[in-house]
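Trainee: In structure tokens below, several structures.
Where a number appears in this text, it was derived from the coordinates with a stated rule and is not lab data. Worth saying up front: this structure is predicted, and the values here are computed from it rather than measured.
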Structure P
Amino acid sequence: MLLSCLFAVTVMANPFTISLWPAGQQPNHLDTGEYEVHDSTDIVRISNVQIPDITVYLPSKRNATGQAVIICPGGGYSILAYDWEGSDIAKWLNANGIAAIVLKYRLPGSKSNIIRHKSPLLDAQRAMRLTRFFAEKWNINPKQIGIMGFSAGGHLASTLSVRFDHGDPQHPDPVEQQSCRPDFSLLIYPVISSNPEYSHKGSFKNLISDDTSDPLYHYFSNELHVTKETPPAILIHSADDHSVPAENSMVYFRALKNKGVSAELHVYPYGGHGYSLAIEKGYLSTWPDRCIEWLKHINNPNTNN
């Protein structure tokens, strides 16, 4: 039933949306009668997500590089800046031949979560498995699927990068048999660390609680859990980011290098926080170029171009 439903909605319309989980089977969920909220005053802000999904944007087959990126919009684990750090980013990636999958993940503040911190990561893991499951159908190389996140979405992307598994080959759901390890990550002004000197306190409070002695603060300080199996990353930050200081990217970059994992870090002199594509922001607007260059290198690691 799962496969027939999924294939029914994955006709090659562009974009198209599919639910992450079969109806009534999403984990860590109670039906509390809550509903999703949208605010489109200046950007589309989504809160109280109840039914997580992915929206898939595919480039033409002739332009496709074979790479795919799952995008996690930010919003402090309180809302999702869905177009600003989601669908707008997907269109830019498509323009460069890269498949883009925007993840609408559950947020920890909803009463429908049985355990508040578990739902975002469960949804990110499922999004990666689904994309890998449909890779051939969507003209994607299953070994070139990455994760991208902005701000708190960068925390979720880096969490998946250190808290993945290789699937359960015995699981009756063929999607769950797929690995959820990203092949690479793009972290844009990401929340990474719970270190009180430079953590984004709001994101950690929303994800866990305001009790900083909770062991989950250590568990979700992602620079502390990097291994040699953590995927390569490019990190983009601004030196004058006073909301999520650049030290977040710096400590993750250092942790990757210490484990022998390929990493690239760009700290721009200005920009603050939350600038999306940084259109009409001068030098800062070149950050997407750095990512495309890096993605080309990841796709062809034996070239020096």
Structure Q
Amino acid sequence: MQPATDQKHVVRIGNRIVELTNLDRLLWPADGITKADLIAYYIGIAPRLLPHLKNRPLTLTRYPQGIEGHMFYQKNTPDYAPDWLLTYEAQSSDTDKKIRYLLAEEPAALAWLANQGTIEVHPWMAPIDHPAHPDYAVVDLDPSPGASFKDVVTIAHLVRTLLQQWDLQGFPKLSGATGIHIYVPVIPYYTYRQTGEFVGYIGRLIEKAYPEKATTQRSVSRRGARVYVDHLQNRPGKTIVAPYVPRSLPGAPISLPVDWDELDDVTPGEWTIRALNRILARPAAFDTMYQVRQSLDHVLSPTEGKHQRT
């Protein structure tokens, strides 16, 4: 562990004054990546990242001493947060208390979060103007031990084929670890239960078609060397790491949006926070996702019907 220092830097980011501390602290010690590097990445990636966070409460993954130190999840905005940070109050799903979630709407907010040792940000799947109705569902493909990334790519292409049969678009991104997340934008009048059922249906169809490589088995010990098609992230309070966000893994990989025709050529871990300029030079096809609104009425089971917002 590095010795703590009290060195402080006061900087202007946009029209905000942000105090930054301990900029030389190693957050990824084996890679020589410091807090200053993380802050610079978040400020640089802000034009690509902020549209995916807009009006969405955040769950934070914090590593104040780096990825080899203590970590914790944070939902409630601390009292010492600057008063210019936007927040959103919502009832906790676990207790009778309310949580004051943070909203990141500008580069300065990202810099402040990174200065707190926040490596990952996980936004809600629904914005605050319709918090009970997500505007996308996520198919989370997670390889179990023994399954390869090539297996994950194979299952991802099967998911795409299924979506195309239903005249639906999916937007893939690397998880930043060894999986793939496929976002399916929807009209925001479905409930989390309905989007979860939709993704669960996809998982069952894929498992039936390719049982040697895909599974919906929740028990890790019973999955075998297969790719877990997870629908359980599509629930209130559950979140997926945002596009372009770094992961708390060796090398500081990011969760990179990709085009479908790239999947066969990408390698997990090859895109890191050190590749900011290359990332910004990439096409931003994934960023059009919020312009797409799709109905699931023709896919949901008859018991779900054609639902109106409740």
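Trainee: Looking just at relative contact order in percent (Cα under 8 Å, 6 or more apart), which of the labels P, Q belongs to the structure with the highest value?
Mentor: Values: P: 14; Q: 18.
Biggest value here belongs to Q.
Trainee: Which one of P, Q has Cα Rg over 2.2 N^0.38 Å, for residues 58-177 alone, as calculated from the coordinates, equal to 1.32?
Mentor: Source structure for this number: Q.
Trainee: For which of P, Q does Cα extents along the principal axes in Å, calculated from the coordinates, equal 60, 42, 38?
Mentor: Q
Trainee: Determine which structure produced the value 55 for percent of Cα pairs over 18 Å apart, for residues 26-105 alone, calculated from the coordinates; the candidates are P, Q.
Mentor: Answer for the origin of the read-out: Q.
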